[in-house]
1. The value 2.1 for distance in nm of label points 7 Å out along Cα→Cβ at positions 7 and 319 was derived from one model only; which of I, II is it?
2. Identify the structure, out of I, II, from whose coordinates FRET efficiency 1/(1 + (r/R0)^6) of positions 111 and 311 (r between Cβ atoms, R0 = 35 Å, to 0.05) was calculated to give 0.50.
3. Comparing Kirkwood radius over Cα pairs in Å across structures I, II, which is largest?
4. Going by FRET efficiency 1/(1 + (r/R0)^6) of positions 79 and 231 (r between Cβ atoms, R0 = 30 Å, to 0.05), which of structures I, II comes out largest?
5. A value of 0 was computed for helix-only ellipticity at 222 nm (-39500 (n - 2.57) for each DSSP H run of 4 or more, over all residues; to 500); which of I, II is the source structure?
6. Supply the structure label, taken from I, II, corresponding to mean count of other Cβ atoms within 10 Å over residues 183-190 with the calculated value 22.6.
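Please treat every number below as a calculation from the coordinates, not as lab data. Computed from a predicted model, the values in this text were never measured in an experiment. Cβ atoms are built from the backbone, for glycine too; each structure is taken alone.
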Structure I
Amino acid sequence: MSINSNAYLIASATQDSNGYLKVIIWNVNDDGTITRISDASAGKITQVSLTKGGNYYSAGKEVPGQFLVTAAQDSQRNLNVISWQVDENGRVVKKGQASAGKIGLVSATGLDDLVATATQDSNGNLKVIVWGIDEYGVISRKGDSGSAGEKISQISEGQRGRKTDTGSRRLYTAVQDSNGNLKVIVWEIDKNGVISRKGDSGSAAGKIGLVSTASILIPGDIENDYLATATQDSNGNLKVIVWEIDKNGVISRKGDSGSAAGKIGLVSATYGRYGYVATATQDSGGKLKVIVWKVDDKGNVVTRESDSGSAAGKIGLVSATDNGYGSVATATQDSNGNLKVIVWGIDEYGVISRKGDSGSAAGKIGLVSANYVSLPQHLS
C-alpha cells in the first residue's frame, strides 16, 4: 500500500483476546478516514506502553526516534522491551528485544536515539532505565536511576523536554507517591545514558487516583518546558495542572483547570495543538469524552474550550495521541471489548470535531497504548 503524503500513521499496541502483544498500524487520511495496514505480534503481556525511539536511516539520512518501541510486563512479570520498524508502506516488523527484572507498572518515553522506561520495580519503587537503540533496532541497556526513586502506586507516560546546554536530555515523569499524592519528577540523561534526578514538585499537588501527562508549547517561550498533568483528584474529578520547568530543572506549579470538569474513571492526555492540551476521559456515564483546554502564554490560566459531547460511546480503556498539527486520535476498548480508533480534529479556536473511526477493523483487547508514527518520506 502506498501512503499518501497528506496522510499519517497511528500505531496501537494492545493485548489481544489471547493475551498476546499486538502492534497494529493505521493509515489516517486528511479527511479522517482510517484504514488498517499491517500488524505484528509478540508474546503474552499484562501491561504495555508504546513510544518512539532509536535512529532510522532513510536514503543515507539519520532520522531520530523512528522505531516504535513497546515496553511491556510479560507473562513472568518481567520488563520486556521490543523495537519495531515501520517501512514506507506502513508494514511493521519486529526488530530488537531486551529484558529486565520483575515490574508492576510500566511507561516508555522516546528520547531521540534513546528510550526511557519508568517502572514500579519488585519492591514497589520507581526505577527509570535508559535503553539505546541502534540503526538496526538492537536494544542495549545504558543506565538506570538506581535508588533515586521512591515507592509509587501510579505512573504516567513520560514526556521529553528540551536538551540542556550540555546536550543532555530531560525526562519528566508523574507518579502517585506512597501517600497518594501527585509528584512530578525531573530527570536528566547524558549522551551516554547516565541518568540523574534533578528535582521534583514536592508537595505542590494533592491526592490523586489517576494521572496522565502531555507536553505543552507556550507561544513565545523558547527557554522553559511546560507540562500538563491530567489527574483524577481526591473527589474523583478531572483536574489539569500546568507545570513550568526552567533550564536548571527547577519545577514550579502554574495554573490549573479548577472545577471545570466532572468525575472521571479513566484519563489520557496529549498535545492538542499550539497552546492546547486534549484530555480523553471515561466520564461519569462510562462514555468517552475528549476535552480541549487552552493554556495562556504564561501557563497561569487553563480554560476549557470545547468537548466531544455525545460523539462517542461507552469505553473500558483509552489511550490518546496526536500528530502535532491539530489531529488527535483515541484508541479505546469499546462497549463490546473491541479496539476502536477514533480521529478528532481541533481547529485554531480549540473546537473539537469527530472525523472518522476504525469501525470493526480490530478485535477484542485487554490493554491499549497508542502513538503517532512518522514515515521516512515525510522526513527526508
Structure II
Amino acid sequence: MSLLPTPEQEMLRDTVREVVAERSPLAAVRQVIAGPGDYDDQVWLLLSRELGLAGLAVPEPLGGSGGGAGELVAVFTELGAGLVPSPLLACTLAATALQVVPGESATVRALAAGELIASVALTEQPEAGADWIPPAPATTVSRRDGRARLSGRKTIVLNGTAAGVLLVLAHEDGRNVLCLIDGADPGVRAVALPPTDLSRSLAQVDFADVPARVLDADVPAVLGRIRDVANLVLAAEGCGALAACVAMVSDHAKARTAFGRPIGAFQAVKHRAADMYTSWELAHAALREAVRLADDETRFGLAAATARALVSPAYLRAAGDTIQLHGGIGYTWEHDAHLYYRHAMSSHALCGDPDFQLSLIATSAGI
C-alpha cells in the first residue's frame, strides 16, 4: 500500500471533512453532550448509510465498500479532528472481527448497511495498566441442555448502551471463546460509565445467564485483528485531533496580542507551538508507515502499535499545551480546548495504553 494517500482517499477525506464542518461542528457536538443521547442520530445515518462508512472496512461480497487502511485513516482522522460522537469505532471493530468468522455474513451485512450497532466487549479490569484483552477472562460460558449461557461483567465497552449485538470474550472449559450476545436480552444490563471524554460513550455491561452463540473462530487471530485495527484508527483519530489543536493554537497566537505584538512572536509561545507541530509530523509519519504496511500481515501489527505509542502521548501533551497557551480562557467550559484534552485522556488509555503498545513492540523485537 502507498505511503501517501491516493486521490480517491483524499476525496473521501475531503468529503468527510465537509460533512463534519456542516453537520457536526463543535457547537453541534456540545448540543449532543448536553442532550440525552450518545450521538446525533441524523449525523450517524448520514455517515453510516449515505456515505457508507459503516461498511468501509467490510469487503464488497459482504455488502461493504471494501476499503482498506488508507480509507479508515482518511475517515477517522477527520472524525477525530471534529470530535464527532458516533458508534463508528465500535461498529468498525466488530465488523473487522466478524467478517472472518464463518457463518456471520448476515450480521456483517447488517453492520455494513448501518442497520445494526455492534460492539466488542473484552475488558474486565478498568484499572490503569490492566490488559485490555485479558488472557484468562473471568466472564464464563456454561452449558445447560446443550445451550450456551454467558455470565460475567465487561467494562469500557464502546457504545455499550446502544449496541444491538455484543461480541464478548469469555472462558469455557479451559479455553477462550468469542460469543455473540443479543444486546436487548433481559439478562444484559448496560450502564453508561461517568464520562471523561464527553464525545465518547463507554459502558459497563453485566451478563446474567444470557443465551450465547459461541463462534467457530480462531480466537487469537480475531483478537489480533481487533487490536491492530483499534491501534490504527485510534492513531488516526489522535493525529486528526492533534492537528486541530495545532491549528487552534496557531490561530490564537496570531490573533491574541500582548504589549502590542501577537503572542506568537514570543519565544515561550512559539517554541511550544513548534514542538506541537513537530510532534504531529512524527506521529503522522508513523501513522502513514502503518498504512503502508497494512497488507503485510507480519509487520502491520508492529507498525500500528508504533503509531499508537507515538500518537497518544503526543496528542495528550498537545491538548494540555492547547489549554495553557490560550491563557485563562483555555480553562473555561465555554472554550473547546478542554474537549480535546478530555478526548486525549480517553484515547490515551482506550484499547491499550502506550505501555501496552511498548510491550507489544518489545515482544516483537524479542526484548
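1. Numbers: I: 2.1; II: 3.7.
It was calculated from structure I.
2. Considering all the candidates, the number was obtained from I.
3. Working: I: 20.4; II: 21.1.
Largest value of Kirkwood radius over Cα pairs in Å: II.
4. II
5. Details: I: 0; II: -16000.
Label of the originating structure: I.
6. Values: I: 22.6; II: 15.4.
Answer for the origin of the read-out: I.
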